[in-house]
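Presented below are the structures under discussion, each in the form of structure tokens.
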Structure P
Amino acid sequence: MHDVFKNTGVIVVAHNVGMVAAHSAEFRKRVRDAGGSVKVVKNRLAMLALKDTDAAGIEKLLTGPTILAYSKDPIAAAKATVEYAKGNDKLVILGGAMGSTVLDASGVKALAELPSLDELRAKLIGLLNAPATKIARTVKEPGAKLARVIQAKASQGEAA
């Protein structure tokens, strides 16, 4: 667990009081599909594993039956946890950590609203690709205008 706390982008701490095995399995599957992992850890062991890590500030959140969701992507685990918590009132988000920044429940929810790393990459590629497309369209346009004029003259000649 020490390596997990040291090498993850985000850790989400939640209470899972009353979650049956089926709900827990569904939650694990959603987080795994998003690129993260879920662990149910004894609080005392988690506190020991937090020592000398950036996430040491979440120690005060480790009370009662807790479940940890984490991922290398700083948004994936938060997004999957918040989405699951909307449909299941048994999972209560307490907070989390992103690097050395400790987040409360509203901070985790705000983090979940951000676009994922893949979405940001797609937007960036789209922004970089747009000027090249406009340049190609601008360079091609004079030839297209000439072709339309010739086509119009040819159509007039056939009509006469």
Structure Q
Amino acid sequence: MIISSTSGGWAAEKYTGPRPPKPDLPYLVHADNLAPTEASVAREEERKDFSAYVVTGAASSARTPLAEPIFLIQAQKLVPEKLSLYKCEVRNGNREVLIPTNPKKAKDASRPFHVVVSRLEPGLYRVEVDEPLENGEYTLSPDGSNDSFSFSVY
């Protein structure tokens, strides 16, 4: 929620909605409720022509019915502008994202989805998925890190 107030003729906006209870963890926004994403560290496996980033388990405990989810993050160490969103493939009971090491295999790789990051106030960010997601498993991951913040769209 954003409330507008006027002071001296200028409109000022102040965020008044729910706040994440823990820093550096993306929370799914469901109306005025926040649901934490599943935080883990993806295991990196080298495969022919790909690096696979594997998260244990076939499905995330964090779930949303929204095709274009919104997240709130209270950032301390995490840089929201460096988050990438990937769809996970479920294989052998785990979720994985494939990144090509061979440029000829790029068409077979996971591609990041477009997200929009907005600063609501110092340290508080809103991250919006800017394209509809199909039902399935997804992960937000900071560029250059194996940290994973997983969720399911149903």
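Bear in mind these aren't lab numbers, they're just calculated from the coordinates by the rules spelled out. Small disclaimer: the values here were computed from a predicted structure and weren't measured. Cβ atoms are built from the backbone, for glycine too; each structure is taken alone.
Quick rundown of the values:
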{"item": "Which entry (P, Q) yields the derived value -19000 for helix-only ellipticity at 222 nm (-39500 (n - 2.57) for each DSSP H run of 4 or more, over all residues; to 500)", "result": "P"}
{"item": "Among P, Q, which structure scores highest (criterion: distance in nm of label points 7 Å out along Cα→Cβ at positions 41 and 65)", "result": "Q"}
{"item": "Structure (P, Q) behind the derived value 16.5 of Kirkwood radius over Cα pairs in Å", "result": "Q"}
{"item": "At a computed 0.55 (FRET efficiency 1/(1 + (r/R0)^6) of positions 97 and 121 (r between Cβ atoms, R0 = 25 Å, to 0.05)), which of P, Q", "result": "P"}
